[in-house]
Structure I
Amino acid sequence: MIGIIGSGAMGTGIAQVAAAAGENIILFDTEKSALEEAKINLDSTLKKLVEKGKISADDAKNIFGRIHFASHLDEFKSCELVIEAVVENLEVKRNLFSNLEKIVSTDCVLATNTSSLSITSIASACAKPGRVIGIHFFNPATVMPLVEIVKGVATESQVEKNIKSKIELWNKIAVLAKDTPGFIVNRVARPFYGEAIRIYEEGIADIPTIDEAMKELGGFKMGPFELMDFIGNDVNYTVTETVWKQFFHDPKYKPSLTQKRMVEANLLGRKTGKGYYNYEQPQTSDIRLQSINIKPQIFNRILVMLINEAADALYYGVATKEDLDLAMTKGVNYPKGLLMWADEIGVEKVLAEMEKLYSEYCEDRYRPSVLLRKMVREKRKFYS
């Protein structure tokens, strides 16, 4: 039996994924109205899948039938795994796990779906921190194939191994990540947003031109500003700020005033109708800026910053090179793994671009990765 706490979009999505893989689910929420809404939404989602021919009517009935909607945590007594998908607040999660530990069996694994909070810190609220682990699904959980498995300092190795196997049985791609701020994706992806905003703030290019550069030259499905509007500028800003604070205000992760002002103005993106783009009257690109061939400059600058961050993550043992590349292609739909991309264009060229930026700005934000310097010195590739 799998317990899931939180019947919002993420919790319901995880429940659907697990139920589709044959698991019996208890979906819990403190609000009965939220549970009723979850039932309606799940039923509607399954019916749409049947209409599209993606599952049969029997499949839909069985998936829905495997999910029990509960309003009391006591029903989790028989669970072998509980995944929380509640508000992204450390104290809320710590208190929840502390209370949950008094209900579940001693063998039950407690998992958090946090995207950026410390697994170790959450686990410290428990008498048995060794059974606490991070299972980070990406939104929407039913569509995105990647799941980051994050082992805290106290997490038992067997728990990590068992959870990875289970997630793979749920037809997901599981990558192992170290318990560092942002894990893999939310750490490595920071420059995609941050450097795009910096380029805009410097007046080098307008927003549509920056987005077009990344799509046309890099093959990204969405430009950074389009993606921020899609994610929600409040969500993106919160993750940026959280990672920055957890890295002791490292300049590499510093949020921008532009991000902050967008949130303050409630220009949150698609969900509010306006963000970096106006979705009622789509923004058009500045013809003057479009006429200048600056797109290669924009693309190269953002790409080398991404590669530099991926190299740093590898250097500090956040994940293997294979999992780092897999996470970025499957978690945020990058067209290529960043480390493989570095090999294609040449590690020495990436380092040269980073050194040029560092020399020009004299900011720690642009410091080249130690690993890049080492690889160029030893004439190595990431994959050789």
Structure II
Amino acid sequence: MLAAILLVVIARQGSPASAQIAPQAAKPSDPQTVAINAQQAKQVSISEVTQREFSPRIDAVGYVDFDQDHFAQVSSPYSGRVREVFAKAGDNVTRGQVLFSVDSPDLAQAEATLVSAAAARAQTTQALERAKGMAQVQANAPRDLEQAISDQQTAEGNYQAARRALRIFDKSDAEIDRIASTHRVDGEWRIASPITGTVTARNVAPGDLVQPGGTPVPFDISDASSLWLVANVAEADAPLVHVGEPLAATLPALPEHPISARVDYVGSASDPATHRVTLRAVLHAPPAGLRPQMLANYRITTAAPTRHDAVPVDAVVREGTGAMVVFTTTDGLHFTRHPVQLGQLQDGYYPVLAGLPPHERIAAEGALFLSNALALQSQ
């Protein structure tokens, strides 16, 4: 009886039917595709891939500056004590308008030299006239006339040199003639503005001692009709920027007043400390409220715009390897991973340069959730 039971068991184990009932091994799924259920799909937003125009551009930081081509720092080339000040900060001045005056020992010495030279010139001229009159009646020796001529020429040379010395102090010929005729030594040097503009800074008062190279300078004069937009770009980006390219500026101090200009200068050297290259644009008729030394953010367009497939920033996942990936879908439940090559982010969108199949729908939001789900699936 026991033997019969064993035979029946053996027969059943080896039968084809029992082989069909045994479980089969599951087929491996696509390692680049992840499936989610309807509840999980609520965390993912699906959108069509659209095309947008992208302009190659460079972002930089910088500041607003005076137009250095229409800016002057006015000081005294010689030491002296300030006698009077004729302008204050905010005044509009014209070229040649006197800003302040200085009691200058150097000017006083130059004026005294002119007075002395003028007197010697007058004296030698009279002596020469007398020598010529006496020579006509043979009342003096020929060498006396020659000596008078030599003395007069020396005196004339000294007089002309003294006049030229006073022109260094911006004295006009009329003022020099007055000093020579009146023999009055004053020593007051009146320093005028070299340009027409606005007094942006005044750092001097009567009684102050000024000297060449002293800081701060007594007066800053600028033409407020134009300013410089100065940007500092990374040295790697500098070869991409050329004169004439559009530049857009936004200022934290004036967020509602974007500014447009064009690059008119690109520096020929990189700053060894910051490794940045300076470029600038001249801004004519600047808006009200824009002031030198304000901070600014710049965007320089370096080429004509091109059209590309565009994906929003939330649709892109940066993996640990550095790869940038997006997920495409046909039904909203199955998503396929695609490594892509992207351009520079602009206005919340990346241009897709390679890696994305055409006419696809993508996970516009929730891509990070899909990436984590795919990683769990592969474990």
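Here are some notes:
- Read-out relative contact order in percent (Cα under 8 Å, 6 or more apart), computed value 12, structure in I, II: I
- Answer label among I, II for the case where helix-only ellipticity at 222 nm (-39500 (n - 2.57) for each DSSP H run of 4 or more, over all residues; to 500), calculated from the coordinates, equals -15000: I
- Structure responsible for 15.1, with mean count of other Cβ atoms within 10 Å over residues 72-79 calculated and labels I, II on offer: I
- Computed 61, 50, 38 for Cα extents along the principal axes in Å - originating structure among I, II: I
- Taking FRET efficiency 1/(1 + (r/R0)^6) of positions 216 and 360 (r between Cβ atoms, R0 = 30 Å, to 0.05) as the criterion, the largest value within structures I, II is that of I.
Each reported figure results from applying straightforward, stated rules to the coordinates on display, with no laboratory input. All values reported here derive from a predicted model rather than from experimental measurement. Cβ atoms are built from the backbone, for glycine too; each structure is taken alone.
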